[in-house]
Every structure is written in C-alpha cells, then in structure tokens.
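Just below sit the structures, each encoded as structure tokens.
Any read-out appearing in this document is the output of simple, stated calculations on the displayed coordinates, not a laboratory observation. Computed from a predicted model, the values in this text were never measured in an experiment.
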Structure I
C-alpha cells in the first residue's frame, strides 16, 4: 500500500513539474497586458461579491495570493486553522474554516495558487471568491446537522500538493463528501466530474441541483473521470471518499468540451492551437478578471447553497 502511494506521489510530482514548466514556456512570450493587482487593503475593505473578492488573488504571485487569503480572514475576524506543509516537492500553507456542528463534514475546496505567467482569475481566484462569500453568508446561520469545512489549498498546480498533505493528516472517515471548485467564473451550466460510480453524496448533489431547477444533461452534467485535467478532490478519492470536481461551463460549448477533455491527444494538440471556452484562457496570461461572468458566479453560489441545504 505504501509503495503504491509513493508511486502515485511521484506521478503527481512529475505532472506538477510539467504543468509548471510548460506554463512558464507558453506564457513567457505572451503579449497580453500584465494584470496589476489593486492594493490588498482596498480589496479587503471593498465589496463582498465573488467577483470583487476574486481581486484578492488575481495577478498576484503565489506567495502573495497565499498571504492575501490569510489577511482577508484575519481582517474579517474569521477564525481559521493553518495547515503548513513542506517537502521535497514544495511548501505552502492551507487554510481551513469550520462552520456548524455535527459528526459529518462537507468539505468545499478551492486552491489559491496559479501557474507561472497567469493572473489566475478563473483558475482559481473566482472559486476562492465564491467560498469566501459563501462562508460569510452562512456564518450567521450555520447548519446544525453537518459541519461545513472551507479549505483553501496551496500548490494545487503542483500535483495537488497542498491537498495531498492535508488529506494525510485529516480524519477522512468524517467526510460526507468533497467538492473542489475549479473554473467557476465562466459558463451557465454546472459540471460535476470525476464521477466513477453512484454514491449517497452524489445522489444528494443531484437532488440539490434538480431542486433549484437545473436539468440533468442540460443545465448540469455529471461526467466520469477526466483524463488530462484534475483538481484537489483527487487527493481524497483514492481513500474511498466521495470526492468530485465542481466547474461551470458554457452549455453552448458542451460537445466541444466533451471532445476536448475526453480526448487527451487531441487536447494536447489543441493546447497549441485553439481550445473551447473556458479552456481558451486556462493557464494563460489571458486569464484575467475581465473574462469572469457574474451570472456564472451566481449560479455556482446557488448550486453550492442547494447542496449544503440537501446534505444538512
């Protein structure tokens, strides 16, 4: 078992190195205008919408993005736990906030890092903004039957490194389910992905989305394992935890996206040519806040609130 875990970590380490180096090369010669982030204090004192909160991270270096999350939570008086980690693969800090009570935990995850050369607005400042907005809204009336845990992870782009370190020290038996938010700022349709089989948690997610008027295979999609792309939920799934990715996609691009994500060779070639929305800005210097859609952020919030209500 230990050998298989070690091999899995090596594969993820190599994937993270490739991800970082490739992004550095592809973004080095870009002509996209550089995003200049606003002063952190200005953002902290400003609006509370997910779009406004995404500016905490957009355009900042990864150390500054990490510090911005902690600064925001501290400035808003939100108690949080710090989960530092360090290894030969890298170092960083995860932050977690718990709301509510109960023996079971619903874990919502968003990574705060970005690839080199990208402002990282949709990947993944938008998701962090969504969770920060959500946790402050729910703090006044937290659930009583389940604990909500908001986890902000470091080094996701390096093979889910922060999430892997967190998962090793966590009580995984208490997790009712995990959703990791990725690319949540563009689109009108929810995608729940990396689903290998039906679970009670997946049934709750389906009922929640049905309950707010989203329609299966139209305004929400449940799809299987994605070959080339991943996110922090993959740090939990090998332990048997029901853990899925949560993404917003444009329904008009559904078929193009299906072909893109489920055809690895074709995807690799399209990476150098043209990719469907929202992957056209993914890991590029064009991933700026100007591409984020308030309606997409609102849909993500509504869907997450429905899932929380269903699980709780």
Structure II
C-alpha cells in the first residue's frame, strides 16, 4: 500500500518578508511612505480637530484661537440641543423631521429600486434597453435641474389646506425621484453578477419567482443594499436645496436648514461655536449608520456558490 508523504513546510526567507514579490523595501522608501501616510493623516484629521476645538471655544471670535482653547466648555452643544435657531423649533423636532425624510426616502428608494433593478436584470420585455438608457440619462442630469418642474408639479396638489409642496412628504417624493435612478443603476449592476443558476436551481426545487427573489437574490444583495441605503440616507440626511426651496413652515424644517439659518450676513455675525457644534451633531448619526453597515459593505458573497 502506497503511503502519502505530507508536504514539508519551507522556511520563509528573510528576503521575502518585505513585499509580496520577495523584495524588501529600502529604508529610505519606507521612510518616504511613512511621511506620505502621516501627511495624509494630518490633512484629514486637522479640519476635524479644528472643528471640535472651535465648538468648545468660549470666545466669540470668527477665527480660531488655538487647537486647545482655554476655558473649553460645552455650552455651544447645550444651546444647539435646546434651541438651535431663533425659530420656535426645538432640536428634537428638527431631528425627527430629518430622520423621517432621510429614512422614508431610503426605504422607498430601496424597495422600488431593487424591484426595478431585478426586472431589468432578469426579465426580457419590450423597451428594456430604452428604459435603461432613460434611467442613465436622468442619472446624468444635475440635481438642481429638477427643482423648477418639481416645484410647479407638487404645488398644484392642494387638498383642503394641505399643500403637497410645502410638506415633508412632498420633499420626500421629490428626493425619491432623484434617488431612484442611482439606486436602480447601482443595484442592477450588482444583480447582473449573481449567477442565474442559483435561481434556476430554486425553481427546479419548486420555488416561485417571488420566493426566489426574496429568499435567494435579496440575501445575496446585502452588500449592495447596504451601500445604496447608506448613500441614499446620507443624501437625505444632508439634503438642503429642495427643502429650502419647498418648505416655508418652520415646523417642517430640517437640521441642514437650521444649520444654514445660523449663518449671518457677515462672518463676524455667525456664532461659530454653535455653528461647528451643530455641524458635529449633524454628522454624528451618519457616522453611526456607516459603522453599523460597515460589515455588510463587502463583495464576493456569491463567489464559489456555483461549481463548474
């Protein structure tokens, strides 16, 4: 009976520890790369540190005193969390409006976008190519190009005392129309990479098309759904120009509108401590959403799913 000799492990040569090609980096090259990395880190972190320092600086100057201000205080954060602007709208109301707007746009854009993307990726119907070109054409248009027609269209919908244009729901509809082309195009590109053999195997096992879509395709789309959801939510959370043009009732204002309302006519009239504190408070939820979805922003989940 023949015996199988296990492979022997070869020792790693000291010449193959530097790079994947086996050639170590020279000392001056390593130093140069470290300097470049430190410079990039400084250019990224310095503005953030400056904004944080400015938010806790008690002085009213329109220029920074130092990165570590004397007499640092959190009064600016207390002020913006209580009453950000002179309008009689609390921070809680502004945050709720922004969450409803960004969350609603994200849910509707994903629900409609993934359904349309699946139809474009898997179904054959008349006008399929022309519709995809139309989606691409709308995606290439600048966002501000749709303000005027959307304003006129939504302003015509008046039911009793309710004006669709002057409401969060109307702004959400306008934002959804702008987010859908991106969601459809982005999701469709990922769906094309999912092997059709997976769906065919599920069909042979007796699954309907809806079951195949919900139980096979959607779980494999988790990475692109997370990326699309994050980008759409980010756009809704920081959206300003539609809200500023459409909304007139302060009770419907968003956080971005409140932040813009802090800007004075001149630089000296802007409360920079409160302004930077408000900017950091607005940026914090986006960072939390990104960190919560970070583990899903990966690719290649379908690699190896089909043999042969």
Structure III
C-alpha cells in the first residue's frame, strides 16, 4: 500500500489561494463557525478575520487549521509539496457556485473556470478541474461548462443544488444533466443536510432516483455522505451502477458506523470516494488511513474509484 497515491475528489480554489475568499464576510459561514465548525474554530472566527490570531486560543487554532480552505497553503507549489509528503496524486478543484438562500440573494461562492484553470496550469497535472453550475443563469452556465471541458480539459461539474433551494430532480437542474451527458463527463452534487443556514430538506438523496432513470448513462456523485439520510444514500449508490458517493465534508474518524460498514463491504467498496472538502489534506488522509478498513477498501476509496468516476488513466 506504500505506493498508493490518493485522489481528493472535492476541494475549492481557497485550498491554495490566500485571500480568494473571506469566510468571515458572509452570515452563512459566520453562523457555521459558531455551530457546525465550532470545534475547529472555538472563538467563532475564521483565520481570515482582522487581527487573527488574538490570544493563545486563536494562536492554537491558527496552527491547527493551516492547510485547510479556511487557512490555505500560501501557493500551489506549497500545496503540491504537502501532497507529495502526504501521499496525494491529484486534487479536484471546482469552480463552485453557491447561492445565499435567505439573506443576501446573490452568489456567495462564485469561483470562475478561469481561476480554476490557472491553478490547473500551475499544478502541472496534479489538479483536476471541475466546472460549476448556476441554475439561475442556465445558458451562460452551459456555455462555460462546454468551454471548461473542450478548451480547459476539465473532467466534471460540481453542483450545489440545495444552496439554490432546489432538489436534485428540479427541472432547472436537467439542462446540466443533459449537457454533462452530451459531453460524456460526470456530475457531482451535494446531498444531505447543509452546514450553512440553507434548506437541508432539499438535499434528500433519494430524489436522484428520478434523474438516474432519465439519464442511465450519466455518472453521478452524491457528495457529503447524504447525512442524515444515510440509508437512502447507501441505497441509491448500491442500486444504480452509475451512482457514486463521497465522504468529503466529514472528518473520517467521525463517519457514521453505517457508512463505514457500507464502504467496507461489497455493496459500497467500489462506489465510495475520498475527499477533504477543504477540511485539511493532512488530517483527512491520516484519519482515513487509521480507520479499521480492509486493504482493498482503502485502495478503492482513496484512489481507484475516483479514477473510474473521472475516467483517468
């Protein structure tokens, strides 16, 4: 297993570009720092806050969070050095679009394909580019996706439907699925609850059933474990040959036992992918490697399933 090189299926430009996004600027993330991520940020502030760190607690937090999307590597080269040390082959970085559902009514995340392509070029093959999708700007989004794939060599699209208040089977998502089907690329999307104050009820993974029946050849990744609907998430991944899932956005040591059983057994071993979602390359891979998993599971989840999903050589 020493020659195994991991693929991180889920990450953002903020992983290696300081200042590209300020998490303290948005109500959604400020609330998240005081709720979902309170153990990571006990003072309720992200490291991009003014005059951070203040005092010994924030000094400790600053050191602990370095190398996460909240406190990123200073350069792409520094991130690649960390990848080499930790055993990563590639990291997928997406031009994600994220809508403020209640407070601002404008995009929070609005990364561009050009920003991601710049990182892809700097990384010399170590970053896999993914486009985003804005269902409120369908024609523009589809044109960007086509450019990203045909001109920039991006491998898939990452979509965040619940931030727009949509379920995955909403009619405004269907142009995305048709375009990905046409371009023969996969699509990845968040399902399950939202850490931010966004409509979690739109994230039920079973809604993908309808989409798969309409697009039986489209590879689909249900990102972020589907929690709290874990059984339903496992069910659709097991049921459909073209549906995958990833464990990003959760620290591996905190994964629900039902997910670990599914991932470590014959039903899920060939369909679950590893990802950090910006929570830290080092902590995520070390915690995953410390799990009580079969060697075949580790190999499949860390690397081979993502290679199959993305059609990487």
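At-a-glance table
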| quantity | calculated |
| --- | --- |
| Structure from which -12000 was derived, helix-only ellipticity at 222 nm (-39500 (n - 2.57) for each DSSP H run of 4 or more, over all residues; to 500), options I, II, III | I |
| Read-out relative contact order in percent (Cα under 8 Å, 6 or more apart), computed value 26, structure in I, II, III | II |
